[in-house]
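Colleague: Just below sit the structures, each encoded as structure tokens.
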Structure 1
Amino acid sequence: MKNRISILNVILFTILFSITNSTFAQDTHWSQFSSTPLRLSPAMAGVFDGDWRAGVNYREQWASVIGPNPYRSVHASGEAKFFGFGQDYFTVGINLLNDVAGSGNYTTNEGHLSLSYLKQLAGNRRYGSAHYLVVGAQGGLGQRSVDWDGFTFSSQSNGGTFDPNLPTNEPTGISSTLYPDLNAGLMWYGVFNDRQSLYAGLGAHHLNRPNVAIIEGDADLLHMKISAYIGGEYPLSDRLSVMPSALAMFQGPSLEVTGGANIRYKWDDFGDFALRMGAWGRLVSKDRTIGTDALSVLVGMEYERVILGISYDINTSTLVPASNRRGAFEVSLYYTHPGKTKGDVKCPKF
């Protein structure tokens, strides 16, 4: 058993190190991408009905493969919206991320300040339809570190037996780096009534291509990432509506495409209450090799100003023999505080 654990650690470290050396540490992704608005694009800041919004997200992945040291991500954000010129708005937001991967505690910490401006193009925010163009920018700091003492290496093999007392011939202790990070975004959306909307946007991340090398003297520039997303809501009956959405992310030689839909049921018998159920499929590509990654299923609940989402990723990649199709668990919880006046801007649901 100890030999198997050692071999698994070596394999996982090799995979992690090869990722961080070539594409350099692809960004964390979220199955509930619409529920991490400030990670999706700075232009998502302020796109909500109300004065302010706050939320948290948690994701845990690969517990079925690496046991007690799965990949864990925690995200928190908050935004406040203010009147601008005419029927426009501007928003200030902040979002924080902590991501820890594997037995070596490969850690990513990030914090960003967001600014966005919602410019009305047509319509009226008080009634009828409304169309807005949103521009946003983010600036912040990131920190990455790894604990080399948490890994085991092939050099610690003694005649087929793992010996932790043998030297690793690798760095020891914790290596860390701190870097600036700049992002920008652009988004358009139209709200036609309370249950019909359409939106599309772009996010450009790591515009400055920061050096995220964790070994002093190395130069590993983080690839710029482009996120393109689209979605909306369309009523099917008095209570039922469909909420399709899709996301494509390009970063270096890697591509990830996610698409699917929620079915939303408005339950008027219980006040302002709605249920959601949906599914999304995810494809990935590296160096023009395309494969399936996961099928994500979601259940959600809306009550008053609170939205709760719980999803699970069913693994469909080549890791299935090891994962037994068990992927990631994810939960999101957001609260939106109502506006002080009835003239607040109309926004789509996510």
Structure 2
Amino acid sequence: MKDTAFTKFHELMGAKMVPFAGYNMPVQYEGVNAEHETVRRGVGVFDVSHMGEFWVTGPKALDFIQWVTSNDASKLVPGKVQYTCFPNETGGIVDDLLVYMVDNLNYLLVVNASNIDKDWAWCNKQNKMGATLYNASDETAQLAVQGPLALKAMQKLTDTPVTDMEYYTFKKLTFAGVPDIIFATTGYTGSGGCEIYMSNDVAPKIWDAVFEAGKEFGIKPIGLGARDTLRLEMGYCLYGNDINDTTSPIEAGLGWITKFTDYKNFINKPAILKHKQEGTAHKLVGFVMVDKGIPRHEYEIVDAQGNKIGEVTSGTMGPSVKIPIGMGYVPVALSKEGSEIYIKIREKILKAKVVKLPFYKA
């Protein structure tokens, strides 16, 4: 298992450590529910240094990104971030990711930790146009400082204004006395905040500064457990659960990041366009339990007669919404809001209903 630049801090603070995507990571500190509420109401800090960072540079950078991703990166301007995915050659998804535009010649791709090696091989395979690719994953540390008080707390560490930054933008700034830090108003919690990219050598200094600055706001470290419940309450997809190599962006509800403009060609565009035009057999939906029970990953979704019609991709008791929630793929006929479906939990068939995402509304 690899350590991150912050592993020693997690251990000193009493985190329960688990292996995740090849890294030794904190799953919780004081408990998932308490950590979840810290982020919803105040400010919490996640170590997300296990994420992957690929730099794409040179005059062919945009051409490469346009080909390899589903969204329209030509709409980006310097300082803007875009959510997108890598479509594969068979209609599925290699990964979902963020694209950061520094300028016309420099872009940063941020990919999921469990897919770094796969994504790196995929990008190199698809780079027929000659963009310059550089894998900075092992030398980059990242903190996600999330919650409604996050930007207010982090403003104490920089002279550059950050509290008024628009969602999905970033700045290069001096932070905690360290120059050239990437400070982005991104995150996967639905509670606001920022993600901060730095080199491993300055990571301990920045960790200490972040916690000192956040002390008056009740800042706490947060583990992977609460990261999962927070994103699920927002209906955000988790790669490996809700999307994978076999799920189409269209059936996953990611049509909004899949652009079919005439001037943009991307991998497997004709097949995915066909999904959009003709529809798919299944659709990813959110649901809440009507009967008492908590849905979990890989539980069967069945009809009233007990016939399997799908599978739960993500499920939990939502700490903020206070009800059992889940996501899963169901036949299109049962994907409308209010549709009744059933979840098989310990051989019992329990009623649930399809709802509009997100589950949590601030």
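Colleague: If you work out distance in nm of label points 7 Å out along Cα→Cβ at positions 209 and 241 for 1, 2, which one comes out largest? Show your work: numbers first, answer last.
Modeller: Values: 1: 4.3; 2: 3.3.
Largest one: structure 1.
Colleague: So helix-only ellipticity at 222 nm (-39500 (n - 2.57) for each DSSP H run of 4 or more, over all residues; to 500), computed for just one structure, reads -2500; which one of 1, 2 is that? Numbers along the way, then the final one.
Modeller: Values: 1: -2500; 2: -5500.
Going through each structure in turn, the value belongs to 1.
Colleague: If distance in nm of label points 7 Å out along Cα→Cβ at positions 153 and 185 is calculated from each of 1, 2, which structure is the one that comes out at 4.1? Show your work: numbers first, answer last.
Modeller: Numbers: 1: 4.1; 2: 1.9.
Label of the source structure: 1.
Colleague: Here Cα Rg over 2.2 N^0.38 Å was calculated and came to 1.08; which of the structures 1, 2 was it taken from? Walk me through the intermediate numbers first.
Modeller: Working: 1: 1.08; 2: 1.00.
Traced to structure 1.
Colleague: Moving to a separate point now. With mean count of other Cβ atoms within 10 Å over residues 129-136 coming out at 15.2, pick the structure among 1, 2 it was computed from.
Modeller: Values: 1: 20.1; 2: 15.2.
Attributed to the structure labelled 2.
Colleague: Thinking of 1, 2, which structure, once FRET efficiency 1/(1 + (r/R0)^6) of positions 65 and 161 (r between Cβ atoms, R0 = 25 Å, to 0.05) is computed, gives back 0.60? Walk me through the numbers on the way to the answer.
Modeller: On the way: 1: 0.60; 2: 0.30.
It was calculated from structure 1.
Colleague: In addition: Once mean count of other Cβ atoms within 10 Å over residues 145-152 is calculated for every structure in 1, 2, which label goes with the largest value?
Modeller: Values: 1: 18.9; 2: 23.5.
That would be structure 2.
Colleague: Oh, and also: Going by FRET efficiency 1/(1 + (r/R0)^6) of positions 313 and 337 (r between Cβ atoms, R0 = 35 Å, to 0.05), which of structures 1, 2 comes out largest?
Modeller: On the way: 1: 0.65; 2: 1.00.
Going through 1, 2 one by one, FRET efficiency 1/(1 + (r/R0)^6) of positions 313 and 337 (r between Cβ atoms, R0 = 35 Å, to 0.05) peaks for structure 2.
No lab work stands behind these numbers, since they all come straight from the coordinates. What you are looking at is a predicted structure, and each value in this text was computed from that prediction instead of being measured. Cβ atoms are built from the backbone, for glycine too; each structure is taken alone.
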